[in-house]
Structure 1
Amino acid sequence: MADPRLYVALDLPSIDEARHMVARLGDSVVSYKIGLQLLPLGGAEFGRELAAQGKNVFLDFKLHDIDATVEKATRSISGIGADLLTVHARPDVMKAAAKGRSGNLKILGVTVLTSLDEQALIDIGYHHTAEELVLHRVRQAVRAGIDGVVSSPLEAARIRAVVPKGFLVVTPGVRMATDAVGDQKRVATPGDAIKSGASHIVVGRPITQASDPRAAAIRVTENMSK
């Protein structure tokens, strides 16, 4: 029943609550994202636990440091058994992560956060549209030799047109048409994200905060094939 292209974001207050959510979702979900909220609470070890259960694990840790530190951190993380790891899409950071990876771990460069819109980028000091900045960083990611990028679904089609076959395009900011968008600014439905070229989608609160998370996950999975 589960579609491995759907990663459910376990952005929850504790490991116990995350573990309980995995149990509630049961066979409706096989892929999970662990982010910064759980990292200081044992998120890396929880990722190892999920991987041992046969789950796909996405460690959204967004590494960003000097080359040697990123390389060594990536090498350490490779032993957890996760499938995906994020780093900031800065050329030196991406190259260092590519050098440090081993096993089945794939590296994703985070391009432009889906919580940012054009005005937010201007306020930060960028003089590009979100799409221009994303595509610039995608080209850098390809040259750095990493495996994919994280972007909003609105840029997925343009990315797919300029990257090699098999390059991953992972899209958060995915919502059903009836869902509240929350703090996300650049969003699309699951089906539209996949049709636009996303290899995987990430969905958090619309599933984990639903009264019936399993039913919500099934609706998302069904929408992915529309």
Structure 2
Amino acid sequence: MSKKSETAATPTWQPDSGDGDRRLYNHPCLIAQTLSILGDRWTLLILRDLMAGLDRYSDILQSCDGMSPNVLSGRLKRLEAEGLVARERIKGLPPRVEYSLTEKGWSVRPILLALLDWGREQLGPFPIESVGTDVTTDFAVRVVPAFLFDALRAEGVRASMVVEIADCEDCNTWSFTIHDGRIQPRRHGMDTPDVILRTTTRGFFEFIDGKAPIESCGEVEGCVETAAAIRECFLAS
């Protein structure tokens, strides 16, 4: 191989001037080009959190323990520039900024699902028994349903559910809205949900798992048929 062709075939990366570790691969390979957008540390975890119901800078920073504020600011600006994230100023006292995924941002979800499948096969399943100790209940209640959710199973489902978990210290109320083949978890309740499930941490995951009767998972207020339709949207069911 000539020296010229050898040089052309060697991928290189250039540090970004912002937070110092953006990897810009000088290579036509689509994997390399994709990594230039998604391959930085924390980027995929930020997208994970946006898919799992976080929309504020402070909440994302708290969820990604160990990430510095400067890095998060840089990642969000880059994701916005790449068209994966939208930033919106919300008027109020005080005013606030919220982040959300664009259609391009949601298109990253299959990549995260593939990483989860690989992790389950190579590292083992998510340790539900660690919820409340090594893993916060809030994290598990938002993230596990968000990535067990199956758009095909959810076809035609438009429903909302509030979950109240009695034995959780860091948070106790969440809401889930399902429409257009997507699920939107939130850390708080909502007015007039279709279903309210009052339960424990164990009862919530039994509901998601789909093996136990819904009535044994906790106290259900609202239409039991709607609760069953919501549960059918998860791959574990």
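Computed from the coordinates by the stated procedures, all read-outs in this text should not be read as laboratory data. Being a predicted model, the structure only gives us computed values, none of them experimental. Cβ atoms are built from the backbone, for glycine too; each structure is taken alone.
Can you tell which of 1, 2 yields 2.4 when distance in nm of label points 7 Å out along Cα→Cβ at positions 38 and 78 is derived from it? Considering all the candidates, the number was obtained from 1. Given a computed value of 18 for relative contact order in percent (Cα under 8 Å, 6 or more apart), which structure among 1, 2 does it belong to? Corresponding structure: 1. semi-axes √(5λ) of the Cα gyration tensor in Å computed as 37, 21, 17: which structure among 1, 2? The value was obtained from structure 2.
Supply the structure label, taken from 1, 2, corresponding to FRET efficiency 1/(1 + (r/R0)^6) of positions 150 and 214 (r between Cβ atoms, R0 = 30 Å, to 0.05) with the calculated value 0.95. Label of the originating structure: 2.
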